[in-house]
1. Could you tell me which structure in I, II, III was used to calculate relative contact order in percent (Cα under 8 Å, 6 or more apart) as 21?
2. For which of I, II, III does distance in nm of label points 7 Å out along Cα→Cβ at positions 50 and 130, calculated from the coordinates, equal 0.8?
3. Which of I, II, III yields 5.3 for distance in nm of label points 7 Å out along Cα→Cβ at positions 34 and 106, as computed?
4. Mean count of other Cβ atoms within 10 Å over residues 82-89 was computed and gave 13.5; which structure, I, II, III, did it come from?
5. Using the calculated result 15, 11, 8 for semi-axes √(5λ) of the Cα gyration tensor in Å, for residues 58-97 alone, pick out the matching structure from I, II, III.
6. When Cα extents along the principal axes in Å, for residues 26-65 alone is calculated, the result is 28, 21, 11; to which of the structures I, II, III does this value belong?
7. Out of I, II, III, choose the structure whose coordinates give semi-axes √(5λ) of the Cα gyration tensor in Å equal to 27, 20, 14 when calculated.
8. To which of I, II, III does the computed value -18000 (helix-only ellipticity at 222 nm (-39500 (n - 2.57) for each DSSP H run of 4 or more, over all residues; to 500)) belong?
Structure I
Amino acid sequence: MDIVLFHSTFGLRPAVREAADRLRAAGHRVWTPDLFDGRTFDTMEEGLAHRDAVGAEELLKRAVLAAAPHSERGLVYAGYSLGASYAQTLAMGDEKARGAVLLHSMSEVPEGARLDGLLVQLHLADPDPFEPEDWVESWYLGMDRAGARTEVHRHPGAGHLYTDPGLPDHDAEATERTWQAVLEFLESLAGDR
């Protein structure tokens, strides 16, 4: 599979590169666009301030431009937290999208969206203060109404960005469960070709 993997509000940290390497080792081609032009952050507050300074519209434009050269054969859009929202948005707007892997977050499903069988896998901490249960349920129902086929994986006791070993949220066991499920999901997408 061809995969574009977007980073979180912390920037293109080693965890994203390591995840890309894990996916490449399983036979996938992976691109990791740097939407923050080399900037990384030690706190979420610093990352959010940078996100706001750059602007949501500019970041989305950067994500689109980064994915476009690779999208002809059909991409799997993936992302961490902030990057998951861009991954979902791009997957919903790309008729050739093979699927979406959303880690730690998702974005709103526009009213009237038509996703016609788009395969989506979502991984969240349980509970996650950034993604409350009622929001997750509303998102799931919106995806269902739009015609997506969605899997939601909850990871009890993990912190929000639990797959990043460089952050306090890290949970090694939940991380391994997540990547095993992601690899199985990608294998199932390859089988759908």
Structure II
Amino acid sequence: MEIYLIRHTTPDIEKGVCYGQSDLDLVSTYNDEFNAVKSKLQNFKNYQVFSSPLKRCALLAKAFSKTVVFDNRLKELDFGDWELRAWHDISEDEINPWMEDFVNVVVPNGESYMQLASRVTSYLEEIIHSTNNQNLIIVSHAGPIRVILASIMNIHLKDSFKIKVNYGDAFHLKKTNGKLKLITEINL
């Protein structure tokens, strides 16, 4: 079983703004970015495609297949009250506890990284077991992709941000003997 984890392409938002589950448009060059992503994959015509329903993922997923399974569990971290606020506008009293333990601290009216990890890993197991070893493309966000890669690489969640996940990155995984193996080389 071959699996590609793919991060959405560049969203149309200013740098320094907190966004997670906000439904953002893509920059105007998204078609060029889509083509660059597709060129990274080997023959993907017979892959089943799963995606976050957010526009920045859904558009890319539909470029791979007309039949896409969308699921909220593939969404990015829910930043709750911080969504679409500039990071520097979030008070230190509010942000410092989260910065000190982003794995366990819940964002006000949002979720913790541990909660994201729980929903993403359970969903990944579900789709891997329900697809009868069919090849998969999963289009998602940096947070969910880091969680999956950290699990495969035996990296603690608190250290998972060492894994660089750029817009349009594609990570190749292979399932053999019931285990997921990372094929793409990652330098930490």
Structure III
Amino acid sequence: MSTTLPARRVARRTTHSSRAMASVVTAALLILVLVWVGAETVLSALDAPALLVSSVEMGEWLIAVPQHTTSAGLVGAGVGLVLIGLALVLVGILPGRRPRHVLPSERSAMVVDDEVIAAALSRAARKAAGLLPGQVTTAVRRRGVDVRLRPTSGVALDQAAVEEAVRHELASYGLRPEPAVRVHVSNRGVVGG
């Protein structure tokens, strides 16, 4: 990782998603509900017709909810509200990582998309196994790399050599922490690869 503070900030901003959209949507919904309740209250105080429901009718409905709703309905509504609250708390607390990795650099922030790393690792696996592009797929996650091989039917494959080639390619990037590598060879081969 780079040693300069601006480069670290840039790397952090490009590898983590912003909470701005969730915050704006939540605030906008709350503001709309509060403005509507306020407008209904003012219209009710002026004896004007309600926009949707008068504040008196809202109050009466809220008071009557426990009497007209089964306990299962109340529990269901409570669980729904708890899940919404938990989702908002998790959006605020969890890091929100994007599928990117930071490569070490002394001068700048070098951020690489996981798909680019996956393509390079697939190429290394293909070369080591002597396979065609459609026979190798790679998925890169924060802490792991899964390489899936579909060898040509009837042709033996050296899984250890493929795994070593992928590890060597991955080590050349200097990712910290270095993701674990798992190579899976499919039992079903392709015909005439």
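No value in this document is a laboratory result; all are computed from the given coordinates. What you see is a predicted model; the values in this text were computed from it and never measured. Cβ atoms are built from the backbone, for glycine too; each structure is taken alone.
1. Numbers: I: 18; II: 33; III: 21.
That value comes from structure III.
2. Working: I: 1.4; II: 0.8; III: 7.9.
The read-out comes from structure II.
3. Details: I: 3.2; II: 3.8; III: 5.3.
Derived from III, not from the others.
4. Numbers: I: 25.5; II: 13.5; III: 10.6.
Going through each structure in turn, the value belongs to II.
5. Values: I: 15, 11, 8; II: 34, 11, 6; III: 31, 11, 4.
That value comes from structure I.
6. Details: I: 36, 24, 13; II: 28, 21, 11; III: 29, 26, 13.
Checking each candidate, the match is II.
7. Values: I: 22, 19, 18; II: 27, 20, 14; III: 56, 25, 13.
Only one of I, II, III returns 27, 20, 14 for semi-axes √(5λ) of the Cα gyration tensor in Å, namely II.
8. Working: I: -13500; II: -10000; III: -18000.
Value -18000 for helix-only ellipticity at 222 nm (-39500 (n - 2.57) for each DSSP H run of 4 or more, over all residues; to 500) corresponds to III out of I, II, III.
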